[in-house]
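Below you'll find the structures, each written out as structure tokens.
Coordinate-derived values only; no laboratory data. Being a predicted model, the structure only gives us computed values, none of them experimental. Cβ atoms are built from the backbone, for glycine too; each structure is taken alone.
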Structure P
Amino acid sequence: MRKFHLSMANSLFVFHLFVGIFFTIGWIFTQIQMRVFYLVSLLAWVLSWVVLNYCPLSKWEFVLRSKYDKNIEPNTEMIKYYMYKFFKIDLSEKSILLGGIIVLNALVFLTFLFPV
């Protein structure tokens, strides 16, 4: 069962990565349906942070990882965990929040800078 939890956590990581890539390049799409889906997705991202105070995909991934490895905290943030794991950079909660606000504003700006 532990291997199943790890496989599910890894699958969620890959899906989460693709969601992040979509958020990064979604403003490029010119079809109105894709642009609307992109803006709704950004709104859902913001609402998850405002209402839940975390990303559900991160929470789910790290709950599964903690079932595989008891040393992993289930309330870990994806960015914090992987920045430390791969680059040994320990980000503070404040820097993650500030970075998220800057990225969100840049993405919304790009979306409206290049209208459909």
Structure Q
Amino acid sequence: MSPNDVDPATFERTLSTILTLDESRASKIGRALVQMGRYELGNEVFKRLVALHPGSVTAWTNLAVSYQRLDRSDEARKTFLQALALDPFDEAAQRSFAAFQAEADAKQGEEQPPAS
């Protein structure tokens, strides 16, 4: 059964219970939603995780990735920086931020007019 198979009210009730009882499981659900292309739902999961667990580098990093997928670059950058402020040595946060930076640099390069 996937989030696509469940009515929104049931999904919300179940998610609320999981969020409060099991951060790891909620994080897996959020990542699965993002991987399925359900970026808004994944983003909502991670926003709620960050509210419940503001010291979680993983929650902040996953929230940043969901903003990245939603093409909300400014929010993604700020959120990555928040994750790295909590733990500048977290390898997953570093890798994700580096990938975000590379993607942002590539997009910026595409938008630049060719030099004459």
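If FRET efficiency 1/(1 + (r/R0)^6) of positions 38 and 70 (r between Cβ atoms, R0 = 25 Å, to 0.05) is calculated from each of P, Q, which structure is the one that comes out at 0.05?
Traced to structure P.
In terms of mean count of other Cβ atoms within 10 Å over residues 46-53, which of structures P, Q is highest?
Top value of mean count of other Cβ atoms within 10 Å over residues 46-53, among P, Q, belongs to structure Q.
Assuming 9.1, 26 is Rg and Dmax of the Cα atoms in Å, for residues 54-93 alone as calculated from a single structure, say which of P, Q it is.
The value was obtained from structure Q.
Taking relative contact order in percent (Cα under 8 Å, 6 or more apart) for each of P, Q, which is largest?
Going through P, Q one by one, relative contact order in percent (Cα under 8 Å, 6 or more apart) peaks for structure P.
With Rg/Rh (Cα atoms, Kirkwood Rh) derived from the coordinates and found to be 1.05, which of P, Q does the value describe?
Q
The value 3.2 for distance in nm of label points 7 Å out along Cα→Cβ at positions 14 and 30 was derived from one model only; which of P, Q is it?
Of the structures listed, the value fits P.
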